[in-house]
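Where a number appears in this text, it was derived from the coordinates with a stated rule and is not lab data. In this text, all values refer to a predicted model and were calculated from it rather than measured experimentally. Cβ atoms are built from the backbone, for glycine too; each structure is taken alone.
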Structure I
Amino acid sequence: MLKNNHEQKFAELAELMAVLELPAGTTCYLADIHGQGNKFFHIINNKAGTVKRKINEVLPDIDSKFSLELLKLCYYPEQFLEKKDIRNSFDLVKTSEYIISLSKLVSHTGSKLTRKDFDNSVARTAFPAIINELVSNSNQDKIGSRTGPYQRVLIQSLYKNGIHLQVILDLTIMFRIQLVHKYIINGDIPDRGRDTAAILDFLVDSPEIEINWGNHDLLWMGAAAGSRELICDLVRIQLRYGYSALLEEDYGISLKNLKEFAETSYTAAPAPGFYPGPDVIDSRYSAEELAKMQKAVAVILWKLEAFRNEELKIEAPLRSLFINGKGDLCCTLNNKVHRLLDQNFPSVDPEVPAGLSSAEENLLSDLVYQFKNNVRLQRQMKHLAHAGALYRIQDRILSFHAIIPVDKNGQLTPVNILGREYKGRALFDTLTSIYKSSFEMEDPPQAFLDLFYQGWKGRNSWTFGKMSMQTFARLIIEDVSTHKEKKAPYYTLLNDTEKGKRMVTDILQDFTDDRYSSPLKIYNGHIPVRINRDEDPVKAGGLVICGDGGFSEAYGDVGFVMVATSRRLFLNKLGKGVSVDDVLNGGADILPVTIWEEKYPDRLRLKDCNIGAEIREKITRITPPLDIS
């Protein structure tokens, strides 16, 4: 028993000093999910292949059949144990095999935790006293490779009293939780996939997942905050890719008024560009209905952009609309006149192209009301705002979605934000603060909403990374040269090793935080790396890892996951998505293939990580001071 407060403080100091020497936890980085739920949820469940790797490491002698069954249990524990044939197959022998194996796994993965954290995880189980007996290091002699009397009687008692499956479930969940310390989703969670709503719901309830915003996230956040332009663009995208059900079924946002408006306003067949692709199937509307609805909302969007193009910092081709001598609608792009492929725009007056009709105003007001008052959407977007940021510095890795604005020489470029210029980290800090504060207001100012829009697709956007988005041209202009979207200098410089290294070194220096160790590498995504074309995801002499490998089916159904452990950093290529049924009934899996790795010269410990700064702050608040150099 400690005699006085002085000794208690020394005991606390000793504990904190020891914690600093624990190995760093494992962090998984994913980018550009784009609504691909089957792959996303499976990667979360198989811990980016870490489950299989740990089972092979800790239990090298188990046979392949049991290994496969153990993997299924660890991936989908509730679903696996709910299967009637599985539940009935758990006799005493099988129960013993599972409990012994899982106990060893939990003991191994728990070795990275403090005793306090480990005990807390045990306390959250249904039978903590039993779990503690099975997994505590002091009981290793009782749970060795051979089942001794103590262990045999304990497991027999669990089985006899019918609580063996609950103990197996608790051990499995402990093992899963201990494997990965944190996930960082590096932007573009929604769009292009059917499972956007389910993924966002999952993130709301997953505090271990941190988020960097991408341009698609800013699109959805800005729409939920009330931006009329972004609401139109969001609806347009869902119609283009056949996901009307995402809006109408998942969110209850009715498109009935839009459909009626499109049918009565655009009687002629739209240009081919408005039709969904040949592989797009929408359960609610025909291809022509989708084309007309997309055209109707796109025209409203282009009018809004034409009216406010300076504030939005974008090009607005509709402003250059005119009728030539032949009576054809034309516009000017890249100093060249182009005849529009679609000539049927009855609601557009070339003399006043930005003017909305009363019917368009009513339709727009209806959509804005639905978005701003949608309970599910608002809950999700408020969480994105609360849990997200434009960048992270996590254990010496700087991550952001797309780019840092730089000039052609790689120097940080100032960007005007609400009348003041910011660059680099100061720019991202300022924008992050504005985006977060927008969701603390009932009606954010228009200037705040415009910053969501500029992030989505404006000139020099920090999350789009291109000079412009050429949707208008791709839909209704034949000349393919107008469809090209020029990349920002950040991306072009990354492909020049020496120039890229100089640029990235300056960026890392700008983002250095005195509280933590300086970031050593950058992880970003946004533009898919095409492995099948021999593109290298590791750039700038190994300083930048590009983590967008085409995660969703729309971009190739491949994808990457970067894993940072206490010993190394590695980039894995994923495989095609699998369903729960494929896994449980067919043994399917997504087993990542390592395509790059870098080992640390010394094992990364908590003193080198973000949490190390927090621990050192606690140490400095304790008196008497102790030398921690």
Structure II
Amino acid sequence: MLQAIREKAQGWIAWVIVILISVPFALWGIQEYLGIGGEPKVVKVNDREISERELDSAFQQFRARLRDQLGASYRAGLLDDRLLKQQVLSGMIQQELLAQAAQNQGMNASDAMVQREIASVPVYQKAGRFDYETYQNALRQQGMSSDYLAQRVRAELVMDQLTRSIEQSEFTTSRELEQSQRLREQQREFAYLLFAKDKYLDDQPLAQADIEAYYNSHAADFRAPEQVKLEYVSLSLEDLAKQVKYTDADLQSYLDSHRQEFVLAEERRVSHILIVAEEGKDAEAQQKAAGLLEQIQQGADFAELAKQHSQDPGSAPQGGDLGFFGRGVMDPAFEEAAFQLKPEQVSDLVRSQFGYHILKLQEMRGTASADLAAVRDRVIAAYTREQARQQFDEQYDRLSTLAYETPDSLEPVQEQLGLKIHTSDWIGRQGGEGILASPKVVAAAFSEDVLNRGNNSEALELEAEQLLVLRVVGHEPVRTKPLEQVRSEVEQALRQQQLIQAAAAAGTQALEQLRAGKSLAEVAQETGATLETPGLIDRFDAKLPLQIRNEVYRLPKPEADKVSYGGVELSNGDYALMALTRVVDGQLAGAKDAGSAQDTGSDIASLRQGLDRSRGGLSFDLYLGALEQAAEIEYLNKQATGVESREE
């Protein structure tokens, strides 16, 4: 049969077959070469698709900004990349919805607006003004073109127009302003009885039935959490640097090829004579200093004159010698003169904030290439780090590959990379100690692939220069501890519950007595409660427990000659019974309202602005929510986005 096909596949028939096969393959290849339709998309917002490349770029920029903002506090291991990427994607979707809404409303930003905005960015400025060369260098470092930047700035300006048009459309009426001030500045007068739970302590033993009942109804409080025991290997740039071996020849060779990195800062050793210029005696000090300068110019010994006449007690005994110093240390005028002198040269009179100086330059050092002895520690640190970086980059890929190819063991990693296998103590979902406290470690340890399938984790980037691969070697699921093991905890919790209930019950009984006509003082004397009389308070009074303050403002306004009562359990288990006697509403009085021509009260302008901003922000949130509700949002790649694939 094959021979028959071969005989038939000759002449024009064969060419037809070849052409029919070649055309689709050729078109497919061209499409891939041009990138048409080849870039993976992660989400579709109405008719606009956001690519995986755009998401990754935005995510990396977000991480970079976070790193810059946190500085030394930045810890990559504390960040959950999956959640962060979801937040970044959510922001991109919202920005896209706003951009589409602005476009539909015909909003635009002129070229002049875009240019002004770019010129105002400090990164593109030099000495406070826009500098084209600085601008171009910054673009190269950011990896973007000027057209792309202009497009992005234009989009941001348009979205800002839309945002401000919504937020600034809200305003507060005089009636709303009065209502806000009435409630915000409202004061309330009250007193309260405090029933301390500890007063209800007794020595009666707890009944076994009560203990068991409490244990059974609060079993979740006495559970041993799920725990795992881990084996792990760690690849650290710092550890690799400590293992780097080197000779003096290695260090010298590194120094020779990196001379520009080890130039010593310019320093000068200066001696001086100071004549202090006291208030009202400047001319006298100047005349005395000029006389000393004339003696030096005529050949007098500088050091001897400094010992005899300098009014700097710190340097005078040493002949005025100040030792070596660099720039940014001394008085500006003093420093400027010192760095203009040549060795053994004496300056003219120099006026500083302290008085008149005569300077003599003794020695200069720095600005030249340093020898190895002078910068040895710095060279060692740089050399070992460079060597370690090469090893780190090489072992990064090998570590990931070995962990994947032998998913049931870390021994190949230990054998081929020389990384020690560590074993952890039992750790729960709250994490362990040190590097095992990282949320990334916890997430990997309790993941389906590692915990249930028994595989090695992927290489986890805990910091920029530290990787970790782990596997689970022991697992204890959640379990309820037996009663005998937690009896003391159960009894303590049960006693606390009984005390809290007793304090609340005493407060409830006291409330009945108050409603029956007894006074607070009488009830306090009969029950042993503590009577407190804060008097008139505002809603921000920090001297009162938060629960009492909040409850007082929940009570209804009392009618004339009557009292409103209420009770609340405090955070420590005590109980407070409150009696509200008077409510005083806030008033608009004392300053000029920026929104009217009347003198109305305190800082009304700022109150009005705050209410306007609050209402504007709420309107914008509602508008954005309406855009999201009406939009067709389709998640195309849940693995890249970390969210479920769905269509809204």
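Kindly point out which one of I, II the value 64, 45, 20 was derived from, the read-out being semi-axes √(5λ) of the Cα gyration tensor in Å, for residues 346-609 alone.
Derived from II, not from the others.
Using the calculated result 0.50 for FRET efficiency 1/(1 + (r/R0)^6) of positions 426 and 474 (r between Cβ atoms, R0 = 35 Å, to 0.05), pick out the matching structure from I, II.
Only structure I yields this read-out.
So distance in nm of label points 7 Å out along Cα→Cβ at positions 82 and 354, computed for just one structure, reads 6.4; which one of I, II is that?
Details: I: 5.4; II: 6.4.
Derived from II, not from the others.
Consider the structures I, II: one of them gives 31, 21, 16 for semi-axes √(5λ) of the Cα gyration tensor in Å, for residues 210-401 alone as calculated from the coordinates. Say which.
The value was obtained from structure I.
Determine which structure produced the value -0.39, -0.82, -1.13 for log10 I(q)/I(0) by the Debye sum over Cα atoms at q = 0.06, 0.09, 0.11 Å⁻¹, calculated from the coordinates; the candidates are I, II.
I
To test your reading of the models, identify which of I, II gives 19 for relative contact order in percent (Cα under 8 Å, 6 or more apart) when calculated.
Structure I accounts for this read-out.
Can you spot which of I, II the value 45, 16, 8 was calculated from, given it is semi-axes √(5λ) of the Cα gyration tensor in Å, for residues 250-305 alone?
Matching structure: II.
Which structure, out of I, II, was FRET efficiency 1/(1 + (r/R0)^6) of positions 50 and 482 (r between Cβ atoms, R0 = 41 Å, to 0.05) calculated from, if the result is 0.35? Don't skip to the answer; put the middle values down first.
Working: I: 0.35; II: 0.15.
Derived from the structure labelled I.
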